[in-house]
Structure P
Amino acid sequence: MTEGEREVRQSAGARAAAGTLTWRHLYSLATERLGSDIEARRIVERTSGREGADWLLTLDEPVPTRAVPFFDDMVERRAAGEPLQYVLRRWGFRTLDLLVDERVLIPRPETEVVVEVAIRELRRIDSPQPLVVDLGTGSGAIALSIAAEAPTAHVWATDASEDALAVASANLAGIGAAAVRVRTACGRWFEALPAALRGQFDLVVSNPPYIAEGEVLPSEVVDWEPRTALVAGPAGTEAVADVVTGAVSWLAPGGAAVVEIAPHQADDAMALARAAGFADADVRPDLNGRARVLVARR
C-alpha cells in the first residue's frame, strides 16, 4: 500500500467516524483503486448488505465506522489479484447464492449450461423420483441447482476433497426444503457411492478437471483456484474418461451422463462415450456456441 493510499484509508475511517462518509464515496474510492465500476459496485454492495435498487437508493446514506475495515480488506485483496468471487466469498449461480472460496472452483456460466442440459435429460427420462449423482461437486453448484430446480430429484454430491465438501455442505444449508433430498459423500468419483446404488442412477453429471498439464491459463486462475479441480493429466481428458467409463455401470437403462468438457475435446469425448458402450452420444454448445457438454445416453 502506498503512502497516498494509506492516507485515503485513514481519511475514510475518520469521515465514517464523523458520519460524513457515504456509500457513494466508498464506491468512488473503490472504482479509482480497481479501475472497474462493476467490481467496485459489487464490493460496496457486499459491504453494505444491499443490492440492486435498494443499493442505489441508499448511496448517500452514511457508512458505519465498522464497515470501513471490511471494505478496505476486500478492495486490497482484489487489487492484489485475488478473484472477485473469492473476495466477496459468494457468487450467484442460476437461482442460488453460493459460498465460494479457495477450496473450490469459481462457478462459471458454462457450468450453468451443464445444469440446463441435465434438467432437460431428467425431463426426458421422466422418472417420478429420479436419482442423480454430481461427481466432483466442489461448491455444490450443479447438485444443489438440480435439487432446487427438479423438485422430485434425489441427489448425491461427491468429491474427493473434504474441504470442497465442507463448502458444498455449507451451501446445502441455504437451499431450504430441497436440502433433504441431497446427500454428500467423500471419495474419488464413483468410489464415494454405496455399491447398492450401482445401476440405479438416472443421471450422472459432472464438471471434472479437463485442463492438460502445461496448458497456459490466466494467472488469476493458476494462482488462486485449486489445481486438482482444474488439471486432469497430460492429455486433459483423463478425468472425463473416468466419469464416462464408470457411468455405464452406474446408470439405469435409459439414463444419461452429462459431462462438461473443453471445446477442443468434443471428438475425443464422443469417442470415449462410444468406447464405454454408449450408443447415443453428442455434444451440446455453451452460451457462446462452443462445444461444451457431452451427453451420453444408455
Structure Q
Amino acid sequence: MSESQENIEKLYKLGLWPQDPESPSIKERYFKAIDDFRRLIEHEWLQEILKRKNSIRILEICSGSGVGGIALAKVLKESGKNIELTLSDVREEALKIGEKWGSSELGERVTIVNINALLIHKLKLKRDIVLMYGFSSPHFYPWEYIRLLASISEVLEEDGILIIEECDRTYSIFYKAGYKDLLVERVSEKAVISIHSSYDPIKGAFERAYLNLLEPTEPVKISTYFWNIAELMTLVWLFFQDVDFFSYDDKKTRGLIIGYKPRYKIRPIDLDYEPKVLKTNK
C-alpha cells in the first residue's frame, strides 16, 4: 500500500472501523455480507464455478478480521462445497482475530498471511476467487491499483473470479456532501476528526490528518484516492475478460464489482519499476 504498515495500524487503532466479531456493527455487517453473497452466487459466473468444482479456494486481500471472506466461505459451504480460505492483510492483529473467528465459524482452519496486497503474487498461490471486501480501494492510488490488479490476476486460475466491494465516491462525497477540509469521523468513546493536509495531482491522492481529540498524540496522515465505480470497473476490464456489477441499491452507487477470467496480458514483472513521473514527484 502507499501507506506504511505503521500508519495503517495507527489509523485503525483510532477505532473508526471496529474489528471485534462480537461488536454490534461487525455482527450486522457480517450478516449483511452473508445475505449479499447468497444472492451473488446466483450470478452465472459463480454458478459456473459451483458446477465445475467441489473444492473452492478463496483468498481475501485487505481482509482485516475477515468479515467478507468468512461470510463468502460460509455461503459456499452451504452449497455443499469444500472451502479453503486464506486471509491476507498488513495488520497482523486483525489477521489473528480473523483466524480464530473464521476457524470457529467455519469449523475448519483458516490460513492467514501478513503481506502487502501489492505483493500477493509472490506467495505463488493459485486461487479460484480473490475477494477485496470492505471498501478498501482508496488505500491505493491509480499507479498502485494497476499493480494490485496485476498481482491479483497472477494468483487466479484461468477461470478465476475477482470480487471487489466498492462505492462511488464521486457521487457520495463530491456530489452529495462536498469535500470537507474538516470532518467529524466518529464520536463515541473517542472523538476523531480528519483535516485536509494536501493534494498530489500526479497521484490523484488527497492526504488527510486523523486525530483523536481525547488523546493528544501525533496526527495520523493517510493518503486516499476517491474512486468511483466506473473507474474501478474500467481498470478491472483491462485485466479481466469480462466485468459485471452486483448493485446493493437502485442507484448503483454501492455493490460488488466482479471480474471474470484474468487476461494475463500485464504481469507484475511488467510493472516492477517506477515510471519517471513518479520518481521525480517525490
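We did not get these values from a lab; they are worked out from the coordinates using the rules stated. Please read these numbers as outputs of a predicted model, since none were measured by experiment. Cβ atoms are built from the backbone, for glycine too; each structure is taken alone.
Quick rundown of the values:
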| quantity | calculated |
| --- | --- |
| Mean count of other Cβ atoms within 10 Å over residues 154-161 - structure with the largest value, from P, Q | P |
| Comparison of P, Q - label where distance in nm of label points 7 Å out along Cα→Cβ at positions 66 and 266 is highest | P |
| Label whose coordinates, when helix-only ellipticity at 222 nm (-39500 (n - 2.57) for each DSSP H run of 4 or more, over all residues; to 500) is calculated, return -13000 (choices P, Q) | P |
| Top of P, Q by relative contact order in percent (Cα under 8 Å, 6 or more apart), largest first | Q |
| Mean count of other Cβ atoms within 10 Å over residues 42-49 derived as 20.8 - corresponding label from P, Q | P |
| Ranking P, Q by distance in nm of label points 7 Å out along Cα→Cβ at positions 34 and 218, the structure that comes out highest | Q |
